[in-house]
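What follows are several structures.
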Structure P
Amino acid sequence: MRIVIAPDKFKGSLSAEQVAQAVADGLRDELPDAEIDLAPVADGGEGTVDAAVANGFARHGAVASGPLGDPVAATWAQRDDLAVIEMATASGLELVPDAERDALRASSRGTGDLIRAALGRGARRLVLAVGGSASTDGGAGMLAALGARLLDEEGREVPDGGAALARVRRVDLSGLDPRLVGAEVVLASDVDHPLLGARGAARVFGPQKGASPADVETLDAALAVFADALEAASGVAARDLPGAGAAGGVGFGALAALRARRRAGVDVVLDLTRLADRLRGADLVVTGEGSLDEQSLGGKTPLGVARTAAAAGVPAVAVCGRSLLGEERWREAGFAACYATSDRAVDAAASIRDAAIHLRAIGRDIAAQHLAAVPRN
């Protein structure tokens, strides 16, 4: 008997690896001889490096420029010539205390620092996992860290931050790190927003990063100025491409200057973990995330795993902290069952605090209810 456990993290409670381990412990309580394959995954945003490391990549560390310029200890993952860069570890909103958040000044420079570090270790293929960013700078900081120069009308370099982009008159890409030539860059993002306008980076995501209504207008106008300059320098009209507005416009910088190719984040991670191969011959796959809801059905981790399992003819079971979906909805999505820790806890706080305990009990229930009739070999 073989079971694959491929969950995302339970945000604010357990990492994807901890979720997988807790469910595995419960399964082993009932099925001590079962072959259990732990394959923690992510949706291409926060937690992607952890998922890669849990699936055979090596973790590397680097000191990078944080969102407001202070040094931060960041990480990326690498296997052979493939590097996974998670923007949130260097340029993430969670790195900035609430009281210090500055949407006008925050930069993506640290993400460029990580890309440069990975290139230094021989990476030729780069997955740029975006999400949870603090910045709205169109990827300008990232490109500056990689050697681009953003110049004002007097030829002086423009400082970091989204607001300062209003002063950019020319972008010089001649100093871009030469190791980028021929490198393959994949933008892992579910966001399909353009850079500018009503669905753009500033208006849709800026308020989440502390931008006031006035700040949003300032950032959108500044991004438009930067877009003119970067598109002229790169020869790529990227501002309206799906994903250009991802991560405060880092998608735009990657698409225009790094010739990145955008893919759905969960598809990228499932490839990194080789999930389709690992599902061959499995009797069951267990997946899930902290909140199973309508957003999950829009392409998040559980749905990606369920679709991969369906293609392999393997039944899928969902585990979650809470489910906001009725049984008809989660069955339509491809799940044979759905288990929530909130159904076992006295309140939401206990569901989060004791998630590992409840997941172990859920693992025992899955074994009894879905695997009891499966031949043990």
Structure Q
Amino acid sequence: MILRRATFTGAASLACAALVLSAAPPATASTAAAPVKVGDVQKAMEDLVKTGHVVGAIGEVYVDGKRVGKGSAGSRLLDGKGGAIPASARYWIGSQTKAMTATAVLQLVREGKLSVDDKLSEVLPEVAEKDLVERADEITVRNLIQLTSGIPDYIGPDTSDPTRNYRPTDLLAASRKNARPVEVGTFNYSNSNYILLGMIIEKLSGRSLAAELNRRLFAPLGMRHTYLPTKAGQGIKGPHGHGYAPDETGTMRDVDKMMNATSMLGAGGVISTTREMSVFQRAFRQNKLLPASLSKLITDPPPSQTPPPAGGPCAGNPEFAAGGGGSAPGFTAATITSSDGRLQFAVSLTLAMDNDERSTVPSRITNALKSLFCPAK
């Protein structure tokens, strides 16, 4: 499964004002800060399904921690089968997992157990000794978090067996077969970085990555339906949407049974809900999980990458933070949040499309965001 981070909005800065939106009927939440009007979430989900090759869509909007709208459109299975997807259903969050993994690592930094400037060969000497990572003596924890290590990705035939329980070292061994794409210090999106960060968490905590994410994040935040599966075949619990991808003949195949969390781990393996992803993003953006000085290592672009344009789809009213998405064949999920953490739009789409068409999904989600939050012109 290919795990990609999707960017749906512009760069981050603080802004929030009373919003007047074009979609109707509106739902209104009054808060101490300012009343916020939100467009029709159900209609936004229906419109997403109408864009084509979207099997099902669920979404919720939160203002200051209170749900002000929800929607479910399409069906659980292809061709209208299986009934509607419950708006509270679990789904793969994909590369949104990376923010959770990085947060746990930076909590270890805050606790003095690690430094962002520690070399990989010092923290995980076994990856250098076993030649699992080239130039491990040059790569820092900061490089891993910011995706500037130059370590190749591991995604490919060697890591695509849905029945195999992959170890992190198996994934790194697959990565080592690939040529280095860039020099250390240059941005390159590679899931291998977050496999290594998961290994660091396990080594320093003495617990599995799944247990440590639960201890540090899910349990304290009340995310009772969120988990990281630990074995092949452990998928999404409860009724949920199924995604589809074409096989070599072009026939759409259900990829639900092909998803293998042990090949994704801290790079993209977490399963959650719209409500609980909103809880996580709100806590993260309001610096309840990390001090701002550390969270910036996750949110700010690395020195070698050009920042996205400021303003976001609503031209800064409100200001939405960049990023917040993840995808693989069969699904795209996103939790788009305002930079001050007040607003969240969490959405999960199950798809029936090839990779080329899947690249259009972020813009479709951005259009849904505009219908919910951008002031009428």
Structure R
Amino acid sequence: MTNILFTNFCIFVTFLYLSGLLSKKYVAGVVTPSTTVKINAGLLFGIYGIILMYYSFPIDPRFFADLRHLAIVVIASYLGWLPSLIAGVLIALGRMILFGMSASSAIAGAGMLLIGMICGTLSRTRWDRLTKMMIMSVSSMLVLLFIMWMNIQNHQKVFAVFTQHLIISVLATVVIYMLTEYIHTSNKLFLQMKKNAETDHLTSLHNLRQFEQLLSERFLEAQHFSERLGVLVVDIDHFKKINDTYGHAAGDVVLQQLSKVLREHSRSFDEVSRNGGEEFSVLVPEATIDETAAIAERIRAAVERHVFVLEDGTRLRITVSIGAAVHPDTVRSKDAKELLQQADHELYRAKNSGRNRVCSAVEINDLVLS
């Protein structure tokens, strides 16, 4: 029995490692997992539990010992009641399908469903994760003890098997906790490093490096699917005067507040970046040059209306100049840099023609007709 349970443990540790690789984007406490992610996680750990049943120790012709309950314990500890319940249901169904639709299978399946419900309930408590996992593990074992006690006549054998099973389960829970916490911490550090590499520290927008990568990716997608991709280049008018008059800390406050205005008045799927200094950009997919210019004008007007409040209470108003270009409306090229260069050119045209305005590249068809 010990050998079988140790095999169960090794298999489950392998599953946890693979799950850690899959869950880098969904670290609990850092990124809130969606309902879809929780459902998928419940299904995945339910499958893990079913696989563990293949390596069970037969206590009795009708009952088997393994560590399938730990699949429910782990997923409940990290993602809550929904994946716990899903995993419990799936393991219960797997038990009945794999070992026949007998009364013993139905009882064992009901036990796994009950374990899913108990672990889901315990996941809502405020205890630390190790305490939760230990109580879940022991509670699961008590459910299994009750099922064995009621259905196996040799109670001395049940007690002997349960004692070994409980000790191995508790020890496995401790080791699995340490492993999952290591994976969890590693994923948190990965996400933090990824965020630092892609995000501007001041405004929390995409930084220049991420903007260039997004521009390249979106441009290739637009070419492949014959779609439009617009670029807005936004620059604050006379920003140096703000820094010289009120200080660089005030300039930082203005940049932070401007980033919020840009996000609020762009579309939800547009991608806003800070390219450096007082220059920002917005990637505008699936819009004609006229629609892109209208979005730019909405942003320009919103900035002009907005009152920027400094930390000392000083109230400022600023303006921005914006250049707009759209692939393939205004430029037909296989290089995303040419699209950006055209938007940059339009920005400087806006600056040179009085500032606080939007200048758009001329549509190619219109240019040909003229």
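Any read-out appearing in this document is the output of simple, stated calculations on the displayed coordinates, not a laboratory observation. Note that the coordinates shown come from a computational prediction; the quantities given were computed from them, not determined experimentally. Cβ atoms are built from the backbone, for glycine too; each structure is taken alone.
One of P, Q, R was used to calculate mean projected area of the Cα convex hull in nm², for residues 150-317 alone, giving 18.3; which?
Working: P: 12.0; Q: 12.8; R: 18.3.
Computing mean projected area of the Cα convex hull in nm², for residues 150-317 alone on every structure in P, Q, R gives 18.3 only for R.
Taking -8000 as the value of helix-only ellipticity at 222 nm (-39500 (n - 2.57) for each DSSP H run of 4 or more, over all residues; to 500) derived from one of the structures shown (P, Q, R), identify that structure. Corresponding structure: Q.
Given that P(r) over Cα pairs in 20 Å bins from 0, in percent, derived from a single structure, equals 25, 33, 26, 15, 1, which label among P, Q, R identifies that structure? Intermediate values should be presented prior to the final figure.
Working: P: 30, 52, 18, 1; Q: 30, 59, 10, 0; R: 25, 33, 26, 15, 1.
Only one of P, Q, R returns 25, 33, 26, 15, 1 for P(r) over Cα pairs in 20 Å bins from 0, in percent, namely R.
Compare distance in nm of label points 7 Å out along Cα→Cβ at positions 158 and 302 across structures P, Q, R and report the one with the greatest value.
R
For distance in nm of label points 7 Å out along Cα→Cβ at positions 326 and 342, the highest value in the series P, Q, R is held by structure Q. Thinking only about FRET efficiency 1/(1 + (r/R0)^6) of positions 206 and 246 (r between Cβ atoms, R0 = 25 Å, to 0.05), which of P, Q, R has the largest value? With respect to FRET efficiency 1/(1 + (r/R0)^6) of positions 206 and 246 (r between Cβ atoms, R0 = 25 Å, to 0.05), the highest-scoring structure among P, Q, R is P. Given a computed value of 30 for relative contact order in percent (Cα under 8 Å, 6 or more apart), which structure among P, Q, R does it belong to? The correct label is Q. Kindly point out which one of P, Q, R the value 12.6 was derived from, the read-out being mean count of other Cβ atoms within 10 Å over residues 110-117. It traces back to Q.
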